[in-house]
Structure formats: C-alpha cells, structure tokens
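For reference, the structures are reproduced in the following blocks.
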Structure P
Amino acid sequence: MILVVDDMEEVRELTAAQLGAFGYGPIVKAGSAEEALALLEAERTDGAESPVELVLMDIMLPGLDGISAICLIKENPRLADIPVITISTLEDEETLNDAFIAGALDYLVKPVSAVALRARVQSALRLRTEARRRRAREGELAEMVADRRHRRPARHGDEVGPGWPGLSQYVQLLAQRARHRHPGPVLLAAIDDYGRLEELDGADPAAELTRRIIELAAALPGRIGDILIMAGDGRLAILFDSDDMRTAQETAHRLTDLVGRARIPHPRSNAGPHISLSIGLGQGVDAGAQASRALDMARAEGGARIVDGTRMRAGEETP
C-alpha cells in the first residue's frame, strides 16, 4: 500500500493513476499531514505494523507541514521503517537538508515525470524489502556464528559477516552526515545479477560472493575515517571522510578493476562467467540518494559500469 499526501486533489489523483499504471497498489490518498497521520494511526506506537509500504509526502501542506509530519513518522517505532519520498516545488539545499534530517529517503521535484516517479518508488520499495530480508538474515547469521564459535575458537579475520556495519547502520550514518552537512562522497556498489543467484541457488552461495567482494574492498587503500559497509543483498557502500570526489571516483575504478582481475565465478550472471560490479556515486546533502539513483542507472544500462550521480540533474534519470 502506498500513501500519497498532497493538498491538491488533481495532483493526488494524477500520482495515484500513474502508480496504478505501473502496477502498484492499493493507493490511499490524504489531503493534509493530519489526515495522513490519522491513516497511519500515528497515535499508536506498538502493535501490528502499518500496511503502508511507502509514503509520498508533499512538503508544503496546510496546517502541519510535510517535514514535521516526517519527523512524527520517524519518531514512531511502529512507522519508522516506512520509507518517505518528499515531493515539492522547492529545490533549495536548506529545504532538502531539513527533509533528509527528518528522515526522508529521497525527493522528487514538481512537476514530477512519470519516469522519475517510477524509478524512485521502485528503489524505495526495494530498499524496504531488502531491509526486512536483511533483518531476518542477520538473525540467522547471528545464530550460525554463535554456533560456530561454540564449536571452535574464533580466529582473527574469521568470517566476514555480522561484524561489518550493515544496512541499518548505513541509513543511520547517512542521516547523521546529512544532519552535520558532511561533504564526503558515498560509493554504493552492487554485484550484477545477485538477485538471480540468490533466487536460483539460495542465500548461502549469494552470501559467499558478498563475503569475497567485501574482502577485496577491504584490501583497497583507504583513509582514516572512511567506512566500509555491507548494505545488504549483494551491495556494499563506502562513506568517505574526505570531501574529495576524485578519491571516490578512483576508488570505484580500482574496485571494479580488482573484482574483474579476481575472476570470481558467477554461475548466474547474464554479463559473463565472472562477478562484475555496478557502482553509483553521490556527494552532498543527498549523497546516499544520489548514489542509489546512479546505481539504478548503472544497472539499467546493463551493469558492469560506474555512474556519477553528481552529474545527474534533479528529477532526471540521465547524466
């Protein structure tokens, strides 16, 4: 279920119609933040989670504004995991910064193109699904590692897995960097055709590929303050402490080259017999969103490529 919040009825109806045409549904609509919070039952902080999977929130609303509404959603433990995409005619950095600090995942600028809407919604829903799957998988991995540690002594460097920062830490760090206006770039990489491998061969072979790629990434030269993260479902992220975008670009090329030279077999890849990576780069207050959109573009263009999200204009899907 997707919740569309906008005070203009024609915008609500058009957005709902576009989402329906893309195959998403059901769609519920609200003309104000107060109405949206009532639909989400925001007064409840426990119990069953909301059936709403995604919120499209206008910023300029009568009464309570969209950013304040996002804060209330994210402060509620029952609703905090619902991704929120802001939609507004405003595009200034301060407004976007406030939205990301409040907890928005991404943004769209009015008038919203159908292509941009579909891409953002698809990305947000995929992230929510991945977060759920990762939480379940982390529980399984924790039990497995605990069992292994019980059966044999742990060794230094043993098992790349639960010890690495995960998806929840990635989201938290992005919010923290936005709050402090951290200028460092973000690199988001994904194993091409990872989903096919996981679907056809199971979670264990897929997790083994991720482990090997993380090990390769960890061997790259880095600087104090850079953070390497397992972002879930065949993805890794690097949060750079320096504000030098060239460093992120060089790291992206080194990583793809290193993975290519490793020639790790990938039995389910459409691109070739070995693992390849798609990489998106971002920088600024919305670095994470930029990197995610750039990664989506790299995948859409066939994978095994690097896309710099800082060269993509807001609201467009081409660099």
Structure Q
Amino acid sequence: MSLRQLHHFVTLIEQGSFARAADALHLSQPALTRSIQTLEGDLGPLVDRGYGKARPTAAGTIVLERARRMLREGRELRRDLQMLQDVEIGEIRIGFGPFAASFLLEPVLAALVARHPALRIDLETADTLTMLKSLEAERLDVFVGESQSLAQLPHLKIERLPPLQTAFFVRGTHPLARRRAVSLAALTEYPVAGPRLPASVSEFFNRRLAEDQGNTHGAPCSVLTVTCDDMHALRTLMLSTDAVVLVPRAMMAGLQADRQAVALPLRPATDLRAPYGVVSLAGHSLSPAARAFVTLVHEVLDGHPALRRGAR
C-alpha cells in the first residue's frame, strides 16, 4: 500500500468511474485498474463495481476516510518541509524598536539563529518613524515596535502584542527611591532620560508636567532632558548617576529584585503601558522566514513569565 495507490482509490470513488478517474489522474485506464487491484490485494475488496458506478464497499468506506486524512497530512508535510527549506535558504530583514529590543531582541535572535543557522538575517534597531520608512521602502520585511502612532495607517498590518508596561526608574540609593509618591515635577529636579516618544505620548507627559508645575499657560515644558534609544545605555546611566530613566519593567526585573533599581510610584497614578506589535505592509504576504520570526516572537513572550508580566 502506498500513498499513490490511496490517491488513485480516492479519485476513483470521487469520480465514480475508472474512465473519469484515469482521465483526472492522467493515467491509462489499465494502469489505474492495476493500481486498484494491487491495493485490494493488500486490503481486501474496496470497490463495488456492480451498480454501473464505482462505489466503496464497507471496508472501502473505512479506507476512504483514512486515505483522505493520510493524503491531507501528506500534503501538509510536503508544505511544511518546503517552508522549512525556504526558511533555511532564505533571508530576512527585521527591526526592533527600543522598548521591544530591550528584552525581546536577544532571545528572539538567539532562537532564530539556533533554529535556522543558514538563514541570512539583517537586523535594525531604531525608533518607530525610522523603521516605518524602511518598511515602506521595503528595506525591512517586518518590525516589532510601538504601534499607537501607526494605528490609523491603512497600508500597514499590525499584529498587536500585549501592551508593554513601562516605568520611571532610579537607582536604589537615589533620593527619590524612598518616596511613596512622586510627581512629574519632582522627576525633573534630576536629569530624565528615555527613548524618542510618539508625539501623543510626549504631549501627554508635557501637559501633565505643566499641570504639576502650575504652568498651564506658560512656555511648553519637556519631561525628557536626555533622549536615547539604547535601553541598555539608559540602564547604565541610571545605575551610575542621579538620572531618572523611562524603560520597560521587563528589562529591570533582575535589578529590582536586589533593589539596585526602583520603579517610582507616580502621583497622580499614570498608566504607562505602551502599545506595541508586529508591523508589516498590508497586502504583502510574509515570507516563510518572516513567519518563522513572528512565531519566535510569540514563543519568547509565551515562554517567559517575567516577560508576560512585564507586557501587561
């Protein structure tokens, strides 16, 4: 018994006659007959020929159901193997925004290289606007980054990921670390560093700061005094100076555990969750390599409880 013979049998039953089945299979009728006879030699009578139409016997009905399942699984196996080959010999151009890069880039890149060592990878880390331009110019296939500012752009496809929780952090011995509540105005008594923020987020912080300072009609305020998209540089800055840094909670879990870093409790309480997702061009099918990358992003998020907690 072979998949080829099972394919012949299924086609015969679906077509109802040897002549039509042979034509559909591009076989001669004697060749199809020999194939069915060989299969029946292994499994017993499968085709009832007594009604002018090829119908399955009781045994044939059982074989027909199993054969269809086996043929479907065979097609899926060939597709998966072809996809794997396409990944292994392919290339991918991917991007990470600053927040996503801080905790996703390293595990995703390591898993991608370990699983597909022959895959050619071109990786970019940049702010959302820069990556958007690269995506539109087809210099990137897909990127993981802030999605709030992109939500209304119809030419993009955004696969949303759980919102990323961020916070303002200071070193454990910082004067603000002992406070039970900290206003934005209090933050600005020290250098405040963070990545390039979407305009809406920057405006929100600046408006809140103006309210805290009682400066609702004065010159525009700015929360950030240092703009840097390298999250690891921001972490080092926080540990070595009095700077306050805006970074994802997920990347600070280890430092928080031993009190090297403290998340400041803002008052009034402020929701600092950052929407982010996997961004690609709408109407463009992702390559097998790009699909493998997206799968790994989800696997890394799902496989690390600290990252899942930090993403909520």
Structure R
Amino acid sequence: MKAIVSKAEQGRSGVHYTDIPTPTPGAGQVRIQLQTAGLNRRDLRVISQTKIGDAPMIIGSDGAGIVETLGEGVRDFEVGDEVIIHPTLKWITNTPAPPADYEILGSPTHGTFAEFIVIEANHVARKPKYLTWEEAGVLPLAALTAYRALFTRGQVQSDQTVLIPGVGGGVATYLVQFTKAVGARVVVTSRSAEKRQFATKLGADLAIDSTQDWQEQLGGDKVDLVIDSVGAATFDKCLASLKPGGTLVTFGATAGDEIPFDLRSFFYGQFDLRGSTMGSREEFDAMLRFIAEHEIRPVLDRSYPLSEAKVALERLQETENFGKIGLQIH
C-alpha cells in the first residue's frame, strides 16, 4: 500500500511517499480503507523528533474510511461500514487525566497517512452521515481536543465570554463553533486581518489584533474563560484578560513552553489554570453527538492528494491555513 512515512533523516526531508506492506488485523481489530485524513501540528512534532536509526513511521492521527476486513471477535462493525477513528489510544473512560500508557495515533503506532490502517475496534466510530469524507477525515483530533478543553476542563456556560487566542488553526475553529452552539460569547485574536475576518464570519463576536493592546480592544471588559494553545507569547495577556475567578485552559505551546508569571497577581485574581490534552473515547462519542445535534461542520482550508502530503505539511508549518488541511486517499 502507499503511505507517508517519516524515517532516517530528521525533519521534512525524511518524509517519503512510498510502498509498505498492507497490515493484517488481529483479534479485536479492523482494517480500514482510508478515504481521507487530516493534518495536525502534532505531525510536525513527530517529524521533527524522528532520528536516524528510528523505524519508519506512518504519520497522521486523523482519518475516516470504510471497514474492509474484520479481525476475530469483532461484532460491532460489518464490512462496508463508514467510520472515523478515535486517535487517543488506550483512553476509553473520561478520567481527570489520561492513563499513563495512553498513545496518540501516528507515533509510536502507525497512523492514518496511508491507504489502509489496522486499529482496535474500540477506537472506531461510525461516521456522522451528514459529513462528507473530506470533513470526516479532518474531524477527530482537533474536534476532540476542543471538546475536552471547552466542556470537560473549561466547564463553559452559556452566559460566559470565552477568549480564544490565535484563531486560524483547526482546534480554534471548532472552539468558535462549539462555544457559539451553547450560546456563549466568543472573542478571538490573530495578527492576520484575513483570519480575523474569517473568524467573524464563522461566528466570533469580536476579533482583536493580537499585535495591539488587548485590553484596549476589549473595551476594558474581562472574559470568563480563556482556551489557549499559543503558550509563552500570549500567556500574560490571557491572564490579564480574565475576570477575577476566571479560568485559563491550556492545551498547547506553539510559541514556547516555559512561562514566568506574576504569582501574586495570580492568587489575588483567584484564577484557575487547567491543562488539557486530546480526550477519551467517552468524550469522543459525546463530541460526535454534539456536532450532529448542532450540525457543526469542520472548516476546510485545503485538501491535497496523499502523494502531496509534504506540500500540505509545509503549508501547515507556515501557519498559512485557516481551518483544517486534508489529504485525499481513495
């Protein structure tokens, strides 16, 4: 089968479109003929961490396709079922934190940038019928991340204002739609005027220029909840934007991991700081019910053939996208 693998050389020079053996499902597994897949910033991290001597790895965490072969003991699916993949392996029950041995599909377990994938049946769900293949293929990781951050960790309420810094990436576009679906007010930030305009069309109530004074653009108002993935570049501004007793949920650090901040201001503000990553199978199912109820669709940036995954990864690296970048496989 054709696949995109990361091997040998470090970085994008080690990304290859190549032939590898088609996997065979074992007991409790299914083989899926993937129709589409989606890119995430995690794919870039996997590539950057690949070292000489590492075994070739099929990258990719998002995917949707058709059940092609059933392993022994699989009873919940039939050949021909249209499905999407829950990419957080070994995390089934919604717990305060994932189990110590959980994994994310695409390293160290082969991922979705391939014609076929073998995966445990308990990490497969039926594709929402109203979604196209292109939409379903880019849904899982980012939508699940947004759902847990906003609902499980953020405990969003309909009368709140939610700040989403760095709008444009896949998770942020889901956060805007999810927050509006429950009736809350949405504020986004971006240095790009075009992305601010896109976010407003998507439903954001206010889009502010992240390079300018946030407080001035907020008109002196404060927000109840911040869902941040930027990290060091925005952390202080996020705290300064919170109402006393507000909550900041962080699930990423694209602009730096280490953050010094004023501890005294933090405890006088009675703020809550919560981490969030991915989500359990229970949350994945809840997310699928939520998007179906509100008929929420992924925001698609561009779609590329599987053979052009390297070009797609370059677009993602340069943060040129608004919404999700997809791959067409079959």
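Computed from the coordinates by the stated procedures, all read-outs in this text should not be read as laboratory data. Worth saying up front: this structure is predicted, and the values here are computed from it rather than measured. Cβ atoms are built from the backbone, for glycine too; each structure is taken alone.
Comparing volume of the Cα convex hull per residue in Å³ across P, Q, R, which is largest?
Structure Q comes out on top.
Something else about it: Figure out for me which of the structures P, Q, R the number 0.9 belongs to, where distance in nm of label points 7 Å out along Cα→Cβ at positions 247 and 287 was derived from the coordinates.
Structure of origin is P.
Between P, Q, R, which one scores greatest on distance in nm of label points 7 Å out along Cα→Cβ at positions 119 and 183?
Q
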